[in-house]
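Given below, in the form of structure tokens, are the structures.
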Structure P
Amino acid sequence: MPIVIAILNQKGGSGKTTIATNLAHALQRDGKKVLLVDSDPQGSTRDWNEANEGNIIPVVGLDRETLAKDLQAISQSYDLIVIDGAPQIAKLSAAAVKAADLVIIPVQPSPYDIWACADLVDIIAARHEVTDGKPKAVFAISRAIKNTKLSTEISSALAEYNLPILKAGTSQRVAYPTTAAEGLTVFNDSSSDAAKEIEAMKQEVLEVIYGA
């Protein structure tokens, strides 16, 4: 069975699709067979895939509560599956948590985003009670503005949730929306600072999954 990574946050605009598309491409560039699953009814990842005419990575839409069961039917030929989760729909988030080996929770440096994590953390904790700690879960700081007080304080604010925080995250960079609009990823320029951020996140995610 493939490893399933779900990018989830029930607050919209947290950077889920940006991380999902770029992380999936980073993993694929390592030679992994990767499937990208859009579980958001808004279909942003499917729109991105249409913009590149399906030429970067396979994308399927599975925006229903039977996600975990549906994945079993289509996932056999892949090494990794990356799920772009749905905001504001608790049942779809719960379905993605059930399917996942690792949940990445992108959080912007904002009090509202930090508070909005509570429900998702509760869903993960409830799942842990019946699965002996699966899925693993980590925070990833998203869209940070460098050298601002809020960006440096977010780690301590998230500590109350008792989940690890990835050292690697994304910053406010024009490369992310620019490449997304063209159906590309930041690896369109693999020497860019944005590509280095995603590459560092990929390395850390692999360490969480497989061990350092």
Structure Q
Amino acid sequence: MGLPLGFAPPGPDETGPALARRARAAGAFIGMPHPAASLLTTADAESLAAAHAVEVYNALADREHRGDSWHLTDVLLNRGHRLNAYAADDAHFQPQDPPGCVAWVQVRAQSLDPDVLLAALKAGHYYSSTGPELHDITLADGMITVRSSPVSKVLLTGGAPGLQVVEGEALTECSLPVAMFGRGFCRVTVQDAAGGRAWSNPIHL
């Protein structure tokens, strides 16, 4: 997103990673689309060094049970790559496909001006969702506090095996400790009663 008008089309010998580097240099926000659906390896993903973010959930690919790409994202984060995450529907709709608007990005920005939205995306000022709303996430005194629309589960996962979790009915605020993640990273996932999820970007500790 954010390619300037007049951006030159790919050259006949220009590779995907080279095109991504050129697009980023021109000011675009670069996403790594549906790695699981494309069967990307870690080496493939690391060659896309221009990416700002990984598409961690793709609604259309989820019909093939390849919609979730968090595993690869967590591996890349553990290797020191500073990447954010996003969710989307994809756009290769066929007549038999269900309607879109399953997954989206909610951006925190001062206005809907394209340049302001682009800057917010690059800064990671957004979360991704298939339903729930994340109102606020704060880190203080070794605890992450999450405020959201009513959900049934709040999970804290990240760069170490295991998780912290709070479950209940219509939860709107809870706190979870981050100690198990050391000086690595963690991320918040919330799930509502209908199965919808929302994901924070990685939180570096």
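For this structure, a couple of remarks:
- Among P, Q, structure where helix-only ellipticity at 222 nm (-39500 (n - 2.57) for each DSSP H run of 4 or more, over all residues; to 500) as derived comes to -13500: P
- When volume of the Cα convex hull per residue in Å³ is calculated for each of the structures P, Q, the largest result comes from Q.
- Top of P, Q by FRET efficiency 1/(1 + (r/R0)^6) of positions 28 and 116 (r between Cβ atoms, R0 = 25 Å, to 0.05), largest first: Q
- Computed 25 for relative contact order in percent (Cα under 8 Å, 6 or more apart) - originating structure among P, Q: P
- Origin of the value 25.6, where mean count of other Cβ atoms within 10 Å over residues 4-11 was derived from one of P, Q: P
Only the coordinates and a few stated rules stand behind these numbers; no lab work does. Remember, it's a predicted structure, so these values are computed and weren't measured experimentally. Cβ atoms are built from the backbone, for glycine too; each structure is taken alone.
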